[in-house]
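Dropping the structures in below, format is structure tokens.
Only the coordinates and a few stated rules stand behind these numbers; no lab work does. Please read these numbers as outputs of a predicted model, since none were measured by experiment.
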Structure P
Amino acid sequence: MEYFEIQGGKKLVGSIDVRGSKNATTPILAATLLTTGECVISNIPLIEDVYRMLEILESMDVKVAWEGERTVRICAKNLAASKIDLQTVKKLRSSILLLGPLSARAESFKIAHPGGCVIGKRPVGTHFDALEKMGVTITQDENCYLIDAKAKKAGKVVLREFSVTATENAMMLAASLPGTTLIKLAACEPHVQDLGKFLIAMGAQIKGLGTHTLEISGSEKLTGAIHEIIPDANEAATFLIMGVATKSPIKVKHARVDDLDIVLERLRQFGADFKIEEDAIEVIPNENLVAVEKVDTRTYPGVPSDVQQPLGVLATQALGETLIFDTIFEGRFNYLSELEKMGARAKVLNPHQAVITGPTKLKGSAIKSFDLRAGASLIIAALCAKGTTTIDEIYQVDRGYERIEQRLALLGAEIKRVAR
């Protein structure tokens, strides 16, 4: 058990690198199961969710070899779906992404109910419906999903909602099937597009990447491929919001502006300004932040739900009332009770809406992280606060941010990881 201890109230300065996208890495690692050839994936973030996914692959006799610090070579030639580590699957929400590729390679298998952040219901019905439209039959018992993929086939899939991971599961299965599959109401986030580019490198033909309609012509003989993971837009947004909230002139390197358009627009509404460079975005501090009437999260290209909590912390430092409307998840306001311990003025109106009034001089307190993005958000709050803050349950942060305390320390943050 470890926790973060943070001395707040200090301006940050310097540059921080954005690592590879967590949300692109986990589906692309799953997609390596589609081929018997070798795949080489680079720019991998060294985070807990990635390590757990690799452990699950290895449990199925998949060969995993690190080549350098952030590159991994994977070969699923001897894939044994029956050997999957069900206990690790239970700990990882991203393990749901194995449904598509395992359906492609195995006639039948079972997989435990996935774990992960508790941020709402996150039903898997959309996944099941999509795969069933491609001939896969899914039943379940108390502990596992039982998959029969003997009758899998290409077809037309209209998703029940804009689900990122259901889109990715459908894409991966479709890429392995002869014939053409049409996926409508597909998610089109940058990391979904990155998965699509990897599948194309493996031999699939995909039209419509970046749109809500995908046409995929698959192949039973996908090949190995070499691929570099895109930078993490959610991590970039976290660091940009950190700079704005602490009024610090930090430079976020490897931030892709095209993936952050609406986030930057919302931050400018708060009074932020930026210097945009070819491969970096620098925060220009503003001492007088103003509230935004409403911040609502949407599917891409809207404000990502993953950025809602950092923006909620920013709202505590802005003059006026900000309505936070999370249209996607109903469990992402847990962090507000922790902010209230620090002196924030926040009121939860219903499971999807909250009002935050600022500016507030936050004070150090003992708080805890309920999920991945909440943990990162509370670090921002602690850096804004006067005094010492301790944050428990930091494993959640480690799931998506690589050794964040070491990287923030290079910006001058007084943050350390402490073992109990």
Structure Q
Amino acid sequence: MINRADTAWMLVSTALVLLMTIPGLGLFYAGMVRKKNVLATLMQAFSLCCIISVVWMIAGYSLAFTAGTPWIGGLSRFMLHGIGAHIKNGVDVPFIMKESSSTGITFTVPESIFMLFQMTFAIIAPVIIAGSYADRMKFNAMCVFSILWSLLVYAPIAHWVWGPSGWLANLGAADFAGGTVVHINAGVAGLICALVLGPRRGYGYEGFPPFNLTYAVIGAALLWFGWFGFNAGSAFGADGRACMAMVATQMAAAGAGISWMVVEWIHRGKPTVLGVISGAVGGLVAGTPASGFVLPGGALVIGLCAGSASYWGVTGLKHFFGYDDSLDAFGVHGVAGIVGAILTGVFAYGPLSASSTNPTGIVPSIHQVIVQIETVLVVMLWCSSISFVILKIVDKCIGLRVTPDQELEGLDTALHGEHINL
């Protein structure tokens, strides 16, 4: 039967995850770009929330979460056809995510809220990518790229990892709330965007002062707050696993914030505001795949590792290869996501994921670590190759990058005819 407490928690969690994108990630990114691109950055987050909501309704949800093949779902929920079937004579009946005509996974919440919760994940992924191409991608190119990426990259990977018959799920991949599906996926796509677009004008010899770090701090705080819905909501119930996921989320974020702060303090002589909020976000990312599988101690270690790894990702790695990942989508989300996904296999606590079909749950083992590494590599390979193809097609058809004059003028005025009066 439908459980009202579980449903209430999922309603709250869905709203919390949406808060992560607008205003959370929007403000986080807007505070780090230059003044002339602040409104354009906020526009990207807000407009993608609208666009991907419709894409998810039309086909994204069906491709990701209906029974089909191990590679992609079907179209039985095209335009959300049949999603109201759980309401019969005014009474809710359980939602069963079908694996086949005879078997499936039974949830205690209506399919409508399951669909909407997953929609918020599909929304935030392309907004994360936007951090890598900030200051230089055309608005129409961003819209077309994000639609195609959502259907051709995000939906298939969501099906592989979380779908009722996904092949990575059958392999044993453990991703509680989206470390691979959302963060590694978006981080790698962002890296490909940065490489294809090339660096911003003046990158490497001109300063790019952030407009307002106060905005970024507020955005990071909203991300942290909303992340409790992101991770604990992925339990799909108001239960002990959701509570443990929330504790793990807090400890991973705290550990990573401390780790980045200490490493930066040693390396550069001073801890920075931008550093500690970036570290905390990295910890939230790393805790995402692990949150429903690990105890607080494991989450803290994952966070400590993710903070220092993310610092290296946005300093050493980026500078060594010379790419311009504007707001470090890959350096934070990609790198921390990889750390969290792999370490899930090291710190998993079996009873948290135990079930009648798997009495031992996900436990630490060399085998599980290998499965996690294989999952990471598969996601990186598919995402990078398909993202590259999409970008090249969009570039050929309508062009990807604004003109040098538009970039110099700023995207607020050049693309949207607006500016900040401060």
Structure R
Amino acid sequence: MNVILYHTLSTLISPLMALGFFICSRFTRHKREHLAEHFGAMPASPADKETVWLHALSLGEVVAAGPVLKEIRTLRPEARLVVSVTTDSGYEGAEQHLPMADLVVFHPLDCWPFTHRALDAINPGVFVLTDTGFWPGLLALLKQRNIPAALFNGRISRRSLRRYKMLGPLARSLLGFFDLLCMQDGDGREAAIALGADPERVLVLGDPKYDAVTPLSEDERAALRQKLKIRDKVPVWVAGSTHAGEEEIVLSVYRALKARDADLVLILAPRRRERVAEVASLLTMRGVPFTLRSRIGEDAGLNEDVILVDTMGELAQLYSIASAAFVGNSLLSPGGGHSLIEPLSYALPVLHGPFIDNVRHVAGPLKEAGLAHPVETPAEMQETLQKLLWAPADGERAERARALLKEYQGASRCMAEHILKLWASGNR
């Protein structure tokens, strides 16, 4: 990778980037208040504080980062923890789920003037990136400044591997910026090495999301049912993290299932809150009565068939009152899937579609344990749910779920220890 050329080009286009982003920010909620952060204007780190800078792209990465940052805080309580995000949902999630962070900011645009300014202000002792959202300009600057960089919870799907291979030497350069690559599974490690990563720097440490689960107690689950005005023993189907095109399929299946049990409640949670109005229009057009989650008050009863989730950060808890779950971004190509771990924490039978490259490392063990149910068509989804929604409680399934969680927990501590070791060694 020609770093000088990249920095030169990014500097030349930075005024246009700033202008375009400024105009776009007028139509967003958080970026108006935090616009300067995108241009590298960050609160400066105190001179007497050592700083860990962790970047978590959006809400999913924020959830994964929580247990790792908690371990770092325990091991190095004096460290300053700075978290950057890219999306509005990531920012809200970081404020809600990362109380141990000293500062939450939006990540600077990857133009030399902005990343240079941000690095001067934050002055990190180590930079940690979640997943594989690479920022070439920033990574190159970290290398130039001898600031160690680590990737944690890394994953390279089959589809991504094909794309990275098309980049040729550029992919090797990007991976070469990292001093440590912590991958979710062996397939990710093999993919990183195939792209040119140094095998000695690539470790398999697992998925920290297993450490993030905090299941509700029976009393808390009963209280949540009461809060949502859902009577005891009424079956509940949670369709979580759905994407465009999946809601139509879910609603067609739901209507068919209602013929068996008119009391069946569907809790529908689109992945992006920005799509709530779109999904609400779909429900209205289909003639399906629904209630927005935010409008279920203490006195209002639930008279509709569907609860449409327009709040943030509740999905993991909503799984606790479900009889079965479906996790979206998996039915339609290209998909990729979303976390199956939250339903697992309640031993829920969980359905997903065939397009799950991003969560295959979780889906495989769940299927082997009889906890995950792949479906490809609406007919398969309906048939599977008919078997699961009204099935009696399965103590054996609950035991398998607990055993699986226990088997895969502990990645966060390992990651935190490796990150701090890298920081201390100044591995350059």
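Things to note:
- Parent structure of the calculated result 12.9, 39, given that Rg and Dmax of the Cα atoms in Å, for residues 258-337 alone is the read-out and P, Q, R the choices: P
- Of the structures P, Q, R, the one that -19000 was derived from, the read-out being helix-only ellipticity at 222 nm (-39500 (n - 2.57) for each DSSP H run of 4 or more, over all residues; to 500): Q
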